[in-house]
Structure 1
Amino acid sequence: MPPSAPLPPAAAPVDGPGAPALRATVHTALSPGLRAAWAALDQRAERVPVSLGLLEAAGRLRDRALRLVAVTAGDTLVGLWPLEVQQLGPARVASRLGGPLQPYDGLTLAPGVPHQAAQAAAWAALRAADDLDLVRLDALDAGDLLLRDPEAAAGARRHTAAGRVVAAGAPPLLARQSKSRRKTVRRRRRQLEALGPVAFHRITAPAARVRALETALSVKEAWLDQLDALGLVFRSAGFQDGLRGAVAVDPARSMLEMFQLTVDGQPVAWELCHRDPRSLRSFLGCYRPDLAPLGVGVALSLETVAWAAAQGIGVYDFLPPLTDFKRAWADHERSVAAVVLPLRLRGRPLVPLLRDGRRVVKQAWERLAPEGAARLLLAG
């Protein structure tokens, strides 16, 4: 199938006897046929690392060197892996198309598709591309076929993610806590309610989502300032502008949910979550610091978990990195990996920079005393 050929949308499951073999093709442009098939795939896929709707709304498909790995069974699109290519010195690096707006790497897959067979086909197509030198993936599931590659496994940095099975809703989430913590959460909820009615909102109107995001970004930035935190990704114009675009569309299209907690009609906490049929991923959360002693963040998380359970979503994912707070509220943990894999000799010298560069910068900043960081900023 030529890269520009139209693809029919995903239809029936393709697993089982007599199922057509899986084939992967690397597309360098998003044709109308591929776009229609991808949009349909997002609506029925079991796992969606990043949706087409979010990428379009955030402007991630414009003016980029696309590498869209399409996995087909016969003429039916059953998997899609969106990547972009950037030039780094002499090397061309493929990485997630969603950038920092995308929490996980990997394929969007239709139901019934053999996961490992789809991965194998996608990786074979990517390795066969003659214009790529490295692949960089920031959060790959530990079971991904790529990690069986000795070179990829040797160079991987492992992280731990925590999640919570939410099929039964919020009560089990609270019940898992110690007796003293349960009492504290309930006492703080009563104190919140003493200030006025406490209400949970799923915000779907684009204009209201944009207004809520602007307030949340302002609150989050003030919190980072108070901590003298670098927050390079969060503070970047590219990240914030991408978020603004993503929330300015209906969540049915972007698969990015926005939740808000109000007290006496006033917004006090916000949470942005990526959604697919299996999981709700807590991507960005913040709350008014003056109400932190009343547990507004936990109150919103409990409400969000209850909403997820009501939708039949099975897992509330706290996302990496693992923290004490996440570990306390989760009921399972799993490993994810950051991988930089050279595909050509020209890419090998850049592996340490791509794999460790951000972490080294962050550690250097954290070693600076606040006064030293301020002097560095003023000098710039």
Structure 2
Amino acid sequence: MMSGWVFLGGLSALITLLLGWPTVDHMPSNQQILPPYQFAETFDFNDTQRVESWLQTQKPSTTSDINRIWYAQYKMAQSYNETQPEKACKYWVMLARDPLFPLKDLSFLHAHSTCDPFSGEVHWLSDLESEVVSPWLEKSKMNIQLKNALIRQDDFDVMRFAYNKSKLALPTHQKVQLTRLALEKALLLHDQEMSSSLSARLYKLAPRFNPKPEPKQYLQVANDFRHSRRFESAIYYYNQVFQSKNNNIDVKAKALFGIAKTYKLMRDDDSYLQAMNRYVSYIESQWKRNKKSTWLTRLYHDSQIRHVRALWTKGELEQAQKILTQLERSLKNRFTLAKIYWLRGRMREEKGHFNTAIRWFEHALNQPDITKDFKEDLRWLLAWNLYIKTKRYSAIGVEPRAL
């Protein structure tokens, strides 16, 4: 019982914090929730009949009496909410209509959520849509509006509430579901303007739903199919992108890498490694035609690093090391070798050759054109191997006793 009072009192304080302005404190103080102001008897709120009998006998005359009644009514509403919503409705409406109850806004939403939209109890409340609630309750209000519109089978309200909710900060798959629901209702209502707007929104959120995408949209469509695990369709569109003569090297490279990532998600290791080989071979052939191109050199470097990591992950360590050796020769004095040395260090570290790993990490740190984040990663790896693996405390300027 004591924890219940503290909980409700905490909710009142939370309202004040969220709204930024003080509310009238109708909840019990710390002194009031301690004896002798607690309930004269201990209630099990699952024993609803006993609590209801107690409520019927109450004739509040003090603030403490009112607080106890509010608390009991709130707990009763919660107890009935799932099992007997018609009874819970009565308590939520009662609390929502009490202008002094600190959580009347929350109770108002509970009432609209719990009560049958066609019940007489709801008519005692103000209209949900026109009612202004606290900002922290706006999302809950929108959920209830959509739920009640679905119960009423009101296509127009479902359309607009689903559309409004889809604009909230939600995971993409939820935005897609809500937009599809709104579009379905717009089509039923023959609302051409809304249908066009919702179709455009849906195709932007999930290009795979576009029945006639333009060729320049194929890469987005393929990515969306991959994210939704429609692998065959993803590979089809990736191949369409690669085979198109209208796409540049960068777009075609993204398509080939997309195919490789698709096979990886499919857990088809052989096809994954074959696709990675196709990806790096294409970029290498383009780079050899124009080795002076900075962006092609970077693309070549990044593709080879990805290939090495793929081979290493799949246990092809010897092949991965051969590619690193060849890549170092190709890019020496052309491009930073930091990631090549970093990978060599990680491979040595995995084998337990920590001193060799340390040397490779030091070589990587001495390379030019390293990003700040990558430099921090290298420093952390170096410190980890110096301290944890080789116990070379002085190398990182730390006394063992200080640790």
Structure 3
Amino acid sequence: MKKICCACALWLVFSAGSAGAAEPPVRSLSRLVSRLILAPDSPALHYELGRIYFKQGIFPQAEKEIGLAMTLAKQSRTWGTDRTELMKAYLQAVRAQRPLASEFQALQDLRRQIPADPEVALWTVEVYLDKGDMPAARNILNGFPQLRQNVEILSRWVEKGGNGRIQHYSVLEERFTDLATLLQIGSDAHKILAARQILDIAGQLPRATVTLAQMKTLDMAFDWLKTRTDTADAEYKLYRVYLDVLDDWRMRDRLKPFILEMRKKFAEARTDPNLSYLMGRLNAGDGRTDEAITLIQESFRLGLDDGGARILLAGLLQKKGLGIESVLTYLTALEGLLTEPDRREAQARVEEWLARQDPENPPAAPDTLFEKLADRMPNSAAAQQLWAGRLERRGQVDRALE
């Protein structure tokens, strides 16, 4: 009798709010109530009642009625409807109220029965994302690529993925593609999230494989964020991040004009030693040696302390025929931190210069050069001989004999 009362209550709901419907629900519901009076244990009628509740947004009653239909269906020999339909409707009612993790076993059973159902796949991905099981979520997303066009799923997938270094190239490519999609289809909040992460991970993409589509995505992310920075400091940091990606991707044709734009737009850019060095490096690559030397020297005056930059400057000075200045720069680089290849190159260049010198007719150079040579290259006979000769000419014979 209690079941019939539930049906009667719903009949009253429909009779009060169904004016103007194409087919008044009152008549169909009244027939359903009448049939439930005669067959209170009918799983089909309880299922139908549950679906009506669901359509009206009365989800607790929908869950209750469809759950009752499932129980009765197990006892029925005449139930003709596919039981997977019942289970799917039940889980749909549950999902409308709470995460399906509470019914995960039932969800897994249903997925095994209808593995090609995209809606059930979506629900399963939601649970895996809630659990933080990214590999399991990825397996389903790879089998149902259309789910990556679902903005809610995609945004949660992106958020759960987080930032940081991505080790596997295939995962990096996948993530960049997902972020590009979210940037196109998401809300403003989603687009900001996607744009920031695109700029964060773009530099990790191997420059040899960067595509035109990825370049366009990078530009779209930069343009989106550029109009949404609220302080000059934040805007400058955004420009620097974008510049770093252009540098990582070796986009030389875009780097120089972009740096010039930054220097016009931001006072910080005109005193940034790293920008001066980058501009100098680009000019060196273009064969503009004088401009390169000026800019790299400027970067050191602005506070740059970089061994690799000194090695580049020394090479440029040598190219201009400024041998002593070049050797002094190599020696200064050797006093600091260098990669092993840079260290070997600096030592080799200094040795080459020493081999060309005549101890009896040493070059006109400051004492500091010869002293540094002797100090930095204690195993070089040429360096020690040049320094000893300089000391003798200064009358410091005893010190020369040490």
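Bear in mind these aren't lab numbers, they're just calculated from the coordinates by the rules spelled out. Just so it is clear, the structure is predicted and the values come from calculations on it, not from any experiment.
Sorting 1, 2, 3 by Rg/Rh (Cα atoms, Kirkwood Rh) from high to low puts 3 first, with the largest value. Each of 1, 2, 3 could give helix-only ellipticity at 222 nm (-39500 (n - 2.57) for each DSSP H run of 4 or more, over all residues; to 500), but the derived value -21000 comes from 2.
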